[in-house]
Structure 1
Amino acid sequence: MGEYVQLGAVKTWYDEQGAGTPLVLMHGGLVDARFFAANTPALAEHFHVYTPERRGHGHTPDVEGPISYQLMADDTIAFLETVVGQPADLVGHSDGAFTAMLVAMQRPELVNRLVLISGGFNKSGEAGPEMEWDVPAITQFLGPAYGEVSPDGEEHFPVVATKIGEMAAKEPDLQASELSAVTARTLIMFSDDDLVTLAHSVEMYDNIANAEFAVVPGTSHFLTQEKPDLVNKLVIDFLTKDPVPTIAAIRRAPAPE
């Protein structure tokens, strides 16, 4: 299943399921579209779901040179323009969330609605800043799954892990004030024990004007797998329903006439 499309220097693999409004699922760092196995079927009941895999991830081969969020955003923009061909909803997790946010900031006409799951906007939000980027340990954890599908082979995984580590050492690096460039209706979702602090996630919510906020209790950074039914319900509710009139709004209170 799945197919390839050449997007510049990147031979991008993607799959698609369902019918209707296009929705692009954007996986996290060092994993692939299989990460959404517990989410895709439910979403495909409502949407035409695309699951592209970014450069050096999953079935998509690595490309010579570093990996950056901007390069991945550029790749995503090319995918939206070339394959999807119309504005889409973007649902991103972790690295995929920040990449999706860059796309929404830079090419708002390509994004209908935005779901950002467990993705911060700068290094200040790290819940475990002392954690070491241990390539051998990460390779032991994720390398076998990479090797199952990557055309580069499992032995190439440390190369990609090193590139992502070099990116993660300095990115993301936005200021909270820059998030006002996100104009799409946005759902910000985190776990209550995430790799990003709850204070940081609230700061995202405070600086994206048309945002809604959800915390999934009793989960970690892998909330989409730990409580998939709850995550799916929240995402589908957000993407298929208009905002409800609220009775005692503060943030959303209508401006006085």
Structure 2
Amino acid sequence: MEIRGKVAIVTGAGGAGSGRAIAQRLAREGASVAVSDVDERGGRETLRRVEASGGRVVFVRADVSVEADVSALIATAEKTFGSADILVNNAGPYYAEPLGHWLETVQANLLGTMYGTLHGIEAMRRRGGGAIVNIGSTSSLGHGRKHSAAPAYDAAKAGVIRLTTCLGWLRERENIRVNCLVPDWVATEEVKAYWDTLTPQQRREEGVPEVLTTVEEIADAVIELVTDETLAGRVMVWWSGQPRRLIPVGDLGYVALE
């Protein structure tokens, strides 16, 4: 897919993290961008930055755990820019409480991705095709690995991965490609602040990588998934400090990477 001239939607783009970086990169590539977040101040800062670099952008306050908000976001993108061609389901809160915030976590991370995908498909049908990128997490991979401190988050992200692989057929029937990026530790402000407090030995003991993936690198990976028309229903895993790779089609539960 050629990004220039397309309309992209990025959820969770109001913070100084991957969502903002993805929105800025899509705008630099020539897309008109609709960005959303529950943080209005942060969302408008993203809008300001995209506009300052010459991009076309609109901000919509949207809580992705509310289907009506997601529907309104996509409708606004279509009304403002004339279509919806690219959707990045990036929004999803993380609460480091093993037995807390389960409902909120699943509603935003899993149901929010489902709402975006369902309404995105309807909009893309009107355009004759499109690309959807979901965001997972390596903490949801494998059995017996060191997972996050939030079971509901890991379960929701595992659901996002399976949702993606179950929608590969959309490419042939609807010309809509759904793929998933599964990053490891990303250098958002909060993560970097914590990472900086650890010694190399503490990082090894806690399973923390020696290097962090930057938000700009995450944006690069999203661009690859949007533009590579050979990819549909695929999961791109990116352990920090390693090349990003795809889980093979037919993999029996994350057996290997190709």
Structure 3
Amino acid sequence: MPELPEVETYRRYIEASSLGQTIEQFTCEDPRKLLLNDLDEINNRLNGAVFEATYRVGKHLFVRTNLDDWLYMHFGMTGDLGYFHRDEPPPRHARMIFYFTNGYRLGFICPRKFERVGLVADPAAFLAQKGVAPDVMEITPTVFFDHLRRKKSAIKTVLLDQSVVAGIGNWIADDVLFRAKIHPEIPASALEETEKMRIFEAMRYIVQTTIDVEANYLLLPDDFILHARGWGKPHLAGKCPCGKGEILMSRVGGRATYFCGLCQSKK
């Protein structure tokens, strides 16, 4: 599933390939399932428009046009993008395509049709209606700590709550808590201020580091507990980066959770 770092990579991909491009057509294979608006409405408002800027909060991506419309993109479970010339075949599963007047096209790849596209008037109002909190790279310690203080659920579950902080996915939450040396089942409200700060700083570090390597897990440092899952560096599977502890797997809030029994001891 595309997490925040992947979506940030997509945002940069759009900026590098499609900003300044004039749209002449938009097509969609399954409008009822994939679109938030009527296909004709989207085409009427995008025809002749130019992509001018991008904006991301968590896993939610917006592209502004020169007509002050905002195109919303959500990448669901398996979404991706592909920029290609009209003389090339479209990427497989590119079920939505933006046609540009320069002969190039931007395909929105939707293998499982969990992705969504639509036009929204105001991204902030749209996200507020969905209850989406500030982005992990934008939220302040004061706001974040206040949320934790009021939550009695396990800290792993709270980090995954997009109304607390936007953009923390399952594996990222595990790595945040490993770096902060916090057991995933500890209630958020029971955390000390120093522990909250360790979590806050770990969130920023894990997300920024993953963005810096364009979400290529092979390039992430060996001390990411992500590798214990067998992702990126199979030779580190099941091993704690500390070299001493045992990697345990449990389910917290219904989600598979990896942690070190030594580094993240329960109080």
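Readers should treat all values here as calculations from the given coordinates under stated rules, not as data from a laboratory. Model, not experiment: these values are computed from the prediction. Cβ atoms are built from the backbone, for glycine too; each structure is taken alone.
Side notes on the structure shown:
- Which of 1, 2, 3 yields 24.8 [mean count of other Cβ atoms within 10 Å over residues 25-32, calculated]: 1
- Computed over structures 1, 2, 3, distance in nm of label points 7 Å out along Cα→Cβ at positions 105 and 241 reaches its largest value in 3.
- Given 2.6 for distance in nm of label points 7 Å out along Cα→Cβ at positions 153 and 209, calculated: source structure among 1, 2, 3: 3
- Structure (1, 2, 3) behind the derived value 44, 33, 29 of Cα extents along the principal axes in Å, for residues 97-232 alone: 1
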